1. Can you say which of 1, 2 returns 0.00 when FRET efficiency 1/(1 + (r/R0)^6) of positions 213 and 525 (r between Cβ atoms, R0 = 30 Å, to 0.05) is computed?
2. For FRET efficiency 1/(1 + (r/R0)^6) of positions 333 and 413 (r between Cβ atoms, R0 = 35 Å, to 0.05), the calculated result is 0.60, so let me know which of 1, 2 that is.
3. Check the numbers for Cα Rg over 2.2 N^0.38 Å, for residues 125-284 alone across 1, 2 and tell me which is largest.
4. For mean count of other Cβ atoms within 10 Å over residues 317-324, find whichever of 1, 2 sits highest and give me its label.
5. Of the structures labelled 1, 2, one was used to calculate helix-only ellipticity at 222 nm (-39500 (n - 2.57) for each DSSP H run of 4 or more, over all residues; to 500), giving -7000. Name it.
6. By the measure FRET efficiency 1/(1 + (r/R0)^6) of positions 45 and 173 (r between Cβ atoms, R0 = 30 Å, to 0.05), tell me the structure among 1, 2 with the highest figure.
7. Hey, Rg/Rh (Cα atoms, Kirkwood Rh) derived from one of 1, 2 reads 0.99; which structure?
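No value in this document is a laboratory result; all are computed from the given coordinates. What you see is a predicted model, and the numbers here were worked out from it, not measured in a lab. Cβ atoms are built from the backbone, for glycine too; each structure is taken alone.
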Structure 1
Amino acid sequence: MKESTVSKFFKMSNSPTFLNPVVFSFGVLLLSVFATLPAAESIALKTGPHRDVAIEPLGEGVSEIVVSGVSPHFWTAPVPLDFDPDKHTVVAFEYFSPSGVESISVRYRQPDGSMTLGGSASLPLAETWQPFAIDFSKGEPAPPKGDAAMRFHFAINYNPKASFRIRKFEVRAPTSAEIAAAADRDALTARREADANVYLGYLRADHPNVITGVSIGAETIVVRGRATVAGLLREVPPHVASHGKSEVAAPAGVDPGDFEISLPRFDGEGKRDRALSRWRLEEESGGILSHARWPDRVEAGIAADLPRLSASHQKGLGGVPAIANGGHEIFDLGIGHATVNFIVSSLIAATPRPGFESFMFEGREWFFNAGYLRQTVTTVQHLCERDIIVSCILLVGNEAGHPMTHPEAERRGIYSMPNLARMEGAAHYLAALHLLGERFTRPASRVSNWIIHNEIDQAGVWTTMGDQPLARYLETYMRSARLVHHTMRLRDPHARVFVSLTHHWSQRSAGAGTYRVRDLVDLFAGMSRAEGDFEWGIAYHPYPRDLRNPDTWNDTEVTADFDTPYITPKNLEVLPAYLAQNHFLFQGKKPRTILFSEQGFNTPTLSEEDQRRQVAGLIYTFRKLKTLSTVEAYHLHRYQDMPDREGGLRLGIIDEHGGRKLGWGAYAAIGTEDEAPFAAIADEVMTGRKKQ
């Protein structure tokens, strides 16, 4: 089908415009985004004249910029005279924008009134405060020094109704990391592209041999397949890419024909479990003769005898708070599903720490955060007591130098891809998964679904691995998903993993580190088939098109076909239909399962009118969900408003002060005989007419 196109850029004037001379100021900001820089390294900037935007100061150094016309741009106030263009070469601020804008171009004024382009950069969707910076050092001529009229000009290439908030607005010296990154960026991009192409070539190759199955027993691993040419069976450990060097010195020979090879499950010292490895046929020189194959069967008696869980309805809650006892008020909502977040990098350490307890894994002593684990176990236990199906969102902290943080992660990301590029990083990740599997595959504290990281199509923010080609990014992500799947399946025969995605579909959001969701899903399915399919599903986040506007029934840029730029509550049916009509996405003979694992409706204010709009969004969505059988759960985000942490959004059904909103009553009533009054409210809001 024809791909939808991204909104066209608008050309901006290069000359200053003073049609609206009102100056709104951020105030003097003494702290920069980079708090470690000395004060002399940065100079605070203030907003100045602007056109086709509204700029509103919100206090505490934050201003909101809203596009109001076809040529949106703004100037800074005159830059302070201590600005040194030889030293201060980066314009920067932090921003928050649930919609993002296409890009921002920065120019600066010359003494003769002409303008010089300093650079452009995307301003992608940001649901938490993110840094933005443009290095204008390559602009010619350079900015003037000691010019009292010197200003910077910001032209916004916008999405319709775009808005963003900014703070910590400054011009500064580049950081050492920025200097190093600029020098190596082109070479790094070329290396990543080359590696991605090698991986795609491996996936698409018609290899002469095939491994048809890998079975895991208590003490052995059985590998079966067919060979047309003689080769060697080799192990590919978790920290090695599927197209990388196997690094195993003791291979088994395979002659042409059908073969079945039994191998020890544990290594020679009886410590390292090879149940999480792949197996591949190679030439003696290392040339690849087959796709790698992950385990696809666990023999009876190894995993616990646990039933597959199901709920009678789809109503759930996302990111539930810590639950210390069974009397928590969330149980009044009648939910059948819940998600909990778990930051795995905060769970374990290789050395003793205060509050950590020791455990053994593969012959090595590790240490785990006892309080953190205990709190989550208690929460899951109380959910399980109420027969609530629990999904766990696995996150990895983006902490420079942490063994579990990917070495290519960028600092702007909130979370990281796990470090599966190095043996020690993989060892940390596997130890954490082992501990989680041991604690959360018990009947009394069971996690049934494992959501792998967060919104991976927004990789630059939520699961960073640096700016990667999609294939290279997904190769590491696939290993993470497989390691979780196989770790849990050794204990729970029905454990499943889910791929976390935003409401974008055929149109990716602006910015580096973002991917088109439809392309991502298709490639992930192909990768899964190539190396032995497994049970994975989609954890989708169908927020309204504009996160600030709950009137999703009026969403624009959404259609009922597979080329829709976005999937929101207005066209929820598109995702199940796509998965059902494209058989290459099937697991066996069935479409993939869907969790709507994070979405909600904002109340712009706490007024009765806005709360009624939230109710309308909930009722409207659940009317659709009743017809979507492959959608197992709808996890409402969120339980309580946190406007200070979510850029002013109030997505909860309890306000920030603890008061129940109208949405609380509506959500509790959905699916019960008490739903009718709230349905009437929804109809009034959506039609604009009160029922007689």
Structure 2
Amino acid sequence: MASVGIMAFTPWRLRVAAVLVALLAWAGLVVLAPAAFHQADERATDLVWQLQADPAAERRVIVVDVDDASVARIGPWPWPRQTQAQLVDKLREYGVALQMHDLVYADSRPGTADLARALANGQASAPAVVAQVFALNDESRQTSGQLAGALPGQACMPPAAPARGYVANADLPGIPAGHITPRIDPDGTVRKVPAIVCYDQRNYPTLAIAGLLALDTAGTATPLRAEPGQGPWDPAWMVTLGAMPGLRIPLDTHGDIRVPYLKARSAITSIPAADVLQGRVERPELLKGAWVLIGASAFGLGDTVPTAQGGAVSGVEVHAQLLTAMLDQNIPFTPRAALTVQLGWALAAALALLALSWTRPVVMRRADGRRASSRVLWIPLASLALALGGFALHAGALVFQGWWLGWSHAALAIAFIGLSLGLAEHARSLAEQGRLFRNLSSYLPASVAEKIAMVEPTGEIEAERREVTVVVADVRNFSAYCEARSPEDAARVLHRFYTTASAIVASYGGAVEEMVGDSLIAVFNGSRPCADHTMQAIDAARELWLRCSEELPNVPPQGLEPLALGVGVESGIALLGSFGPAQRRVHSVLGQVVTVAIRLQDLTEELACPVLIGAHAAERIGVPFERTELVLKPLGSFLLPGLRHSSKVFTLRSLMQPGGDAERQSLRYLKQQSQPLA
């Protein structure tokens, strides 16, 4: 019934319905699991960063690292404030142009005044910027230290991220500061940093931007400006610095900077802090004029975060990546048209899949010998290729244009459409095969029809020898009947005969192999296995005569003999199968057993016996037989036309009346056969 329902759909309606079902499933997942799409996009982007990270050494931004070796040489962290002040002074002696401390000096300690003095000295020529941390999204409302580095103005800028708490530096008045607050994804990875954080109606830039602003010693009136994007390929927000109008920093709708992990970790030059303090820098020229980030990677200091480049990366590397990308003007961003691009790609892919589903299918042979439409296989594979093409589009736009487009939404929609179209095509293919089988099995036995429908035709003989019982039934006087009746009337008679006879044969375990003219040939234990085939065949023969005779018209046209049914039954070896060229095959049953059954049927009119049974069939069931209605009566030996030897012929005793026409006709026929030829 399901296949009939599928076939009720026209092909284009079925395909459109498949696309709609796929889109509904996709929309349901988008609503139920939006975070999964976000993570898929981000992890795909991580893979892009990992595959194309530049291994060339970075010399503009240098990391001074409080690493394990430095802790071992200088002492446990935190170091005394005097030691930290010495580190600041040493860096200026090496000629660094900018110091950015990825460290928060949150508590007051002895020597803090020395650190404040060291940081303040040389601000005009080599500024130093310290860090502070904000709590976003109600993570904490704790406040500690004194915030610094606020931008002019008393209102939150539109792209600024609101903060609820902070940890700032203590006793470092007048020292520029920038926040090091990351935007942490659900998987714990740092991929974005808020460009500006707003607390108590004041705006505080991130450490990288604060460092760039510190280089503006002239004091620009408007140090930073954020403007919304206008064009489809613009970011949601664009930040420009007053002292550096050529430097543009794109932001997303939440005001975040996407960190581009363009540099391989090995490309970032790192100098141990102990070497700076002890004057042992191997290549001091690296520090001259460089922008320096001071951070800590020593084990146990807690400044490691997961990034696209690893599960435990020093937090200072995030800012190093961000600074180098700013210098190269290579900050990736999501253009305002990103969603349109995804939808466009999904629409183009859906149209391509629909076009593929409308192409003429190539029939493919499956491993089990059955045939299937190539579209069932190629549509899902094509959808997978198109989905991966969306990832390639995302990666290419990211690498060559700096556009972060995303791909998971479009990819899943395309995959669902391909899968749905493939399933619809498979269902339609099965429905068409079912219809083909039903039509074919109306002309051939079901097992033969299934074999023919599911395999490629061949020009070879495909047949097998079987021990069978053949039943041949024929409507006598039908040709004369047709001359006196209309074709429609004759067709109705023949149709009713075929319908009733086929049902009877099937009910006794046989299969109608051929229907030719006004006769049919049924085989028991042929294409359909039948254990007690001879007994079943004789049962069927008796039922054929009883029921079909009643259904034949009993009022013949004037001057014509009435229609009657003759049935011949014989057992023996037969060859069943298909013969002929591949372009025009015929299914048939061959062998002497068929010839004998046909001749017995022809003899029924001569002997006036409606059912005649051959010697081999009688021998198989035994004579006499215990079932009254199937007790066989021998009629004698007859030389059947076309055969060289006479054979015994039997009939059903229940169909003969003692002294009746059938018995007298049989005796008359035997007498004629025994007279010598003149």
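1. Structure of origin is 2.
2. Values: 1: 0.60; 2: 0.90.
Checking each candidate, the match is 1.
3. Result for Cα Rg over 2.2 N^0.38 Å, for residues 125-284 alone over 1, 2: largest is 1.
4. 2
5. 1
6. Numbers: 1: 1.00; 2: 0.15.
Checked 1, 2; max of FRET efficiency 1/(1 + (r/R0)^6) of positions 45 and 173 (r between Cβ atoms, R0 = 30 Å, to 0.05) sits with 1.
7. Considering all the candidates, the number was obtained from 1.
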